[in-house]
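Please treat every number below as a calculation from the coordinates, not as lab data. This is a predicted model, so every value here is computed, not measured. Cβ atoms are built from the backbone, for glycine too; each structure is taken alone.
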Structure 1
């Protein structure tokens with residue numbers, strides 16, 4: 001099994017001198033290809049900052065992040081944007097769907113960024129919507145969807161490009177238990193079916209326990225790394 005993400009000596013400091021705040025302090029770990037990983041910690045522990053740096057949304061103050069054998073911490077902004085468009089899917093707690101756009105247009109967005117057009121784009125969008133059971137809502141505006149449907153739409157948008165890595169930041173945080181369970185089943189299903197590496201930021205211990213690996217973080221430092229016992233998922 002190859003290494004999909006290597007995080008080496010990552011530090012992140014915000015602000016200057018007396019006003020500075022260390023969000024991450026010398027964080028190092030490796031995520032194997034195709035694994036599901038939970039980054040676990042309380043609010044303010046640095047877990048979202050870590051995800052932003054692992055995915056190239058933010059830059060570290062020190063250290064390096066190598067994703068799929070490419071050092072994203074030394075890439076220029078344009079290179080990182082293109083890399084993300086091709087390899088990474090994002091799912092956030094607050095959905096970030098375009099309310100006034102149709103479900104189709106929401107899901108098509110990453111393909112536009114990745115410059116995939118025509119029949120190929122249409123086929124991929126419809127396939128992704130079918131996979132999250134929203135194929136009957138293709139032309140409906142996202143504003144008309146329930147919370148659970150919006151999160152499923154966000155997942156369709158994240159997987160439409162068949163990404164090598166899916167990052168999910170508190171993906172069930174705004175959902176009731178039953179809907180949250182459905183979202184979890186979808187995420188782990190894609191992890192297995194697509195072979196995509198799945199990185200979930202969460203403070204939910206039950207969700208973390210379903211992942212192959214848990215990276216526990218407190219005050220910007222890793223306190224421990226644990227692995228799922230065989231047979232659970």
Structure 2
């Protein structure tokens with residue numbers, strides 16, 4: 001648990017609203033926007049656990065808004081491997097030095113930006129079996145970098161989930177990994193009740209952002225915004241990789 005100046009908390013509040021709005025529109029990406037903000041203000045070690053707790057509230061609210069469209073078959077196939085993988089990854093994270101967390105995050109962000117610019121399309125096909133398999137790397141990745149949406153999304157989309165069905169199923173899938181991680185981190189004393197109370201107002205903003213995203217999903221000009229977001233993530237990734245000691 002840490003204490004934060006008012007100005008820093010206001011920055012976190014604005015970031016929470018922005019990140020959850022982006023996730024409400026696209027289903028993924030909000031965590032990658034918010035992670036650098038959290039890392040700068042609360043430190044590298046707490047950034048991912050705090051992000052996971054905040055994203056959980058956004059995921060659950062997003063799933064609630066589109067609850068009629070959840071694909072339970074896909075959800076079950078993913079969680080059966082993703083939950084234990086996330087728990088193992090969270091245990092490893094609890095003992096990782098902040099230095100190596102920064103390096104992993106830096107590589108992850110740079111690879112993500114590179115794949116977007118190269119317009120890499122994967123996978124070629126996706127079925128229930130492949131969705132269950134991808135739960136393993138997605139769960140571990142979620143524990144180390146905060147989220148798994150960027151890994152599971154291509155498989156869900158290739159499987160055929162679209163619009164509300166994609167948003168709701170992806171939200172519950174990632175929520176399952178967040179719950180597994182939070183249980184492990186609570187047991188390892190990385191998170192406690194005071195941390196929850198500190199983040200509670202931000203969790204409310206995450207829920208509000210999910211609603212705004214739902215309203216704005218058909219109105220946003222995504223191309224310019226995506227370009228700016230990728231540029232920012234590239235800069236942050238380089239900073240984490242080469243300038244964090």
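Taking distance in nm of label points 7 Å out along Cα→Cβ at positions 20 and 188 as the criterion, the top structure among 1, 2 is 1, with the largest value. Thinking of 1, 2, which structure, once semi-axes √(5λ) of the Cα gyration tensor in Å, for residues 164-203 alone is computed, gives back 18, 12, 5? Clearly, the read-out refers to 1.
Of the structures labelled 1, 2, which one yields 27 when relative contact order in percent (Cα under 8 Å, 6 or more apart) is computed from its coordinates? The structure behind it is 1. Taking -10500 as the value of helix-only ellipticity at 222 nm (-39500 (n - 2.57) for each DSSP H run of 4 or more, over all residues; to 500) derived from one of the structures shown (1, 2), identify that structure. Here the read-out was taken from 1. Across the set 1, 2, Rg/Rh (Cα atoms, Kirkwood Rh), for residues 52-99 alone reaches its highest value in structure 2. Please state which of the structures 1, 2 yields 8, 33, 41, 17, 1 when P(r) over Cα pairs in 10 Å bins from 0, in percent is computed from it. The structure behind it is 2.
Between structures 1, 2, the greatest calculated value of FRET efficiency 1/(1 + (r/R0)^6) of positions 76 and 156 (r between Cβ atoms, R0 = 35 Å, to 0.05) is seen in 2. In terms of percent of Cα pairs over 19 Å apart, for residues 12-147 alone, the structure with the greatest value among 1, 2 is 1.
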